[in-house]
Structure I
Amino acid sequence: MRKEFLVYGSPAIENAEIEEVLSVMKSGWLGTGPKVARFERDFAQYKGIEHSIALNSCTAALHLSILAAGIGEGDEVITTPLTFCATINAIIHAGATPVLADIDPLTMNISPSEVEVKITPKTKAILPVHFSGRPCDMDALRRIADNHKLKMIEDCAHAIETEYKGRKAGTFGDFGCFSFYVTKNIVTGEGGMVITKSEEDAARIKMLGLHGMSKDAWKRFGDEGYKHYQVVECGYKYNMMDLQAAIGIHQMQRVETYWHRRQAIWQRYHEAFAGLPITLPAPVEQNTRHAYHLYTILIDEQRCGISRDRFLDAMTAQNIGIGVHYLSIPEHPYYQQTFGWQPEGYPHAMRIGRQTVSLPLSAKLSDEDVGDVIEAVRGILL
């Protein structure tokens, strides 16, 4: 057994980030400023798109994208039941109604055929989630959105590096929303980003993310002299700080290096677990790029001789931190009480949510760490 606990999702932080944060603190400009602007430019360049708006979370990114799409009370947004609650909550915060479409049991992404049957006259948008970094079937989803004149908002919290048929995740929809939370592939501690093709939508999201104040309100205390601002809409406090962006600009420089490291860990897991009585992640589809954000295995008690939750406890006892992504949304009391959802209504998401385990998968992991994870999993299951 390991002597020290292996923290799940612990990020790789290097000296460049630390020094950049120190320089920001010494500058006296800690809030939204030039570092945020640089991070936005760097991210937009990576995605090959013009408009990129940094915010304090992917939840904020989703919320403001829904609002910028003109979606509100009385409207419906179709999304997946296998996601973090933030996806659903953002729809609710915008005043709209979330509608769940079950997943494809192999890819664990939203099923286009299930989306099709959930469309009503109230449907205004599709909100696909690229689960674990695997791209959704964007040809089918884009076709549905176009046929029914629906907006598309991509939840790319797991999918910074993800590509589908040569196009980067987040560029298929009207909006792409990303997360830089501490467990993500690129981190700022807390943080999010919206990308969009529309200059008008980008300007509105930037304005809504800082109290509804007029353009470039963050410059009002700069060395060019005080700038008066106007509140043009009732907005939110969703802006990113320079302290966060100082980390992000250096993380972005290593985005490909970190991706290759996670790919190598993924492959090592795949080879080590090939003979175990568990379900491994599906192979990466041709002409796509997986972000390798999560490595999820399924623990079926009948096959494995141990329940998923007992397996979680056994891994923790071996000093290995693990995750669950996710209990399906209809398992949670709030959504049952509010929308009448029951897990049985979404059988694929229910089964996977009750069996899934996410193993450590971070660029920070050493070869020894990976070996400890493999030894623990095999020791429990064999």
Structure II
Amino acid sequence: MKKIGILGSTGSIGTQTLEIVRKEEDLQVVSLAAGSNVELMEKQIREFKPAVAAMWSEEAAKDLRERIRDLSVNVVSGMEGLLEVSTAEQMEVLVTGIVGMIGIRPTIAAIEAGKDIALANKETLVTAGHIIMPLAARKGVNILPVDSEHSAIFQSKHGENRSRVSRILLTASGGPFRGKKREELAGMTVEDALKHPNWSMGKKVTIDSASLCNKGLEVMEAKWLFDVELEQIQVVVHPQSILHSAVEYVDGGIMGQMGVPDMKLPIQYALFYPDRRPMDTGRVDLCKLGQLTFEEPDTDTFRGLALAYQAARRGGSLPTVFNAANERAVALFLQKKIRFLQIPELIEASMEAHRVTDEPTVEQILAAEAETYEFIRQKYEG
């Protein structure tokens, strides 16, 4: 019986993880954490019976305690609650499905406690990869990627000599605005940006996909996950989302992982690695599919990707600024307070205003985030 914990249990990754738990009898949930969805958390607790559950606010936690007072579940709140969920004694694998830099401290705590990480929180490595990857190596902890692209790379490297990797081919669907030029993007609405052609994801990640900022974050994440140079990572637009990413080796051979666009596959692979379990998802019929196409990303139109490479090359605290500025910009766009094209503008202004700290500590990372939020508040929110 493998015992797991989930950060972000009421979100997209969390609910899909629990779908897998429902059909796999040798998975047991011991800890859950969510933001504010008390009603869904109550249902999850009654179904999966974890030992500990966390809500972000104490108000939500108090509501949850009242709802499940007939159960013997320890309900906690805040960052201390997330840390308790992440280090639950019996838990073996922590699924980090939480969104944002809030995931850094719980992930570090889980690694220090010897828990394997099924990583869906890309911000953790984007901002603190220089801390997390060496710590995981020292503790002998597995970092198992859940993002479809990074899972595909991980699968394509399995059993291979990592020193023989030539390039990582990181695929991108292109999102709902693929092929459009800047003048066409000027009038795009929130509703337009949320119409992803292939994937069902949360709103934040869907907007990031539309701007290609998500792919920029994934480039930074891949650099740390797979210990490669930035120049070894090539983003390739692949509209069909069938090849989820690939690895080219020094002999010119390319290994890739293909499948239908369904996040449950990489989640399940991370939970049972190195085993594979049957899944009742659809199958790719190559004959019906007919063709797979690939193209270069348009970084002049989708400037978020170019800015991500810029942040990654400089390193230090600048990736934190990119991530924090994008996070705030997406929130403002979803609130219809800024236009779509203002997302990269806001990111670039934040990066230009920042004084970079090399090798930042967790405290300095969080300080850079707070500084970026304040810069945006003053400049864009008045």
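Where a number appears in this text, it was derived from the coordinates with a stated rule and is not lab data. Only a predicted model underlies this, so the values are computations on that prediction, with no experimental measurement involved. Cβ atoms are built from the backbone, for glycine too; each structure is taken alone.
Please state which of the structures I, II yields 0.30 when FRET efficiency 1/(1 + (r/R0)^6) of positions 229 and 285 (r between Cβ atoms, R0 = 41 Å, to 0.05) is computed from it. Intermediate results must be reported in sequence, preceding the final value.
Working: I: 0.30; II: 0.65.
Matching structure: I.
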Exercise. Supply the structure label, taken from I, II, corresponding to distance in nm of label points 7 Å out along Cα→Cβ at positions 133 and 373 with the calculated value 2.8.
Key: II
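I, II: which one has P(r) over Cα pairs in 5 Å bins from 0, in percent, for residues 45-148 alone, as calculated, at 2, 13, 22, 23, 23, 13, 5, 0?
On the way: I: 2, 13, 22, 23, 23, 13, 5, 0; II: 2, 13, 22, 23, 17, 12, 7, 3, 1.
Considering all the candidates, the number was obtained from I.
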Quiz item: Among the shown structures I, II, from which was the value 22.2 of mean count of other Cβ atoms within 10 Å over residues 181-188 calculated?
Solution: I
Self-check item: Parent structure of the calculated result 3.5, given that distance in nm of label points 7 Å out along Cα→Cβ at positions 141 and 213 is the read-out and I, II the choices
Solution: I
Practice problem: Assuming -14500 is helix-only ellipticity at 222 nm (-39500 (n - 2.57) for each DSSP H run of 4 or more, over all residues; to 500) as calculated from a single structure, say which of I, II it is. | Solution: II
Quiz prompt | Winner on relative contact order in percent (Cα under 8 Å, 6 or more apart) once structures I, II are ranked, highest first | solution = I
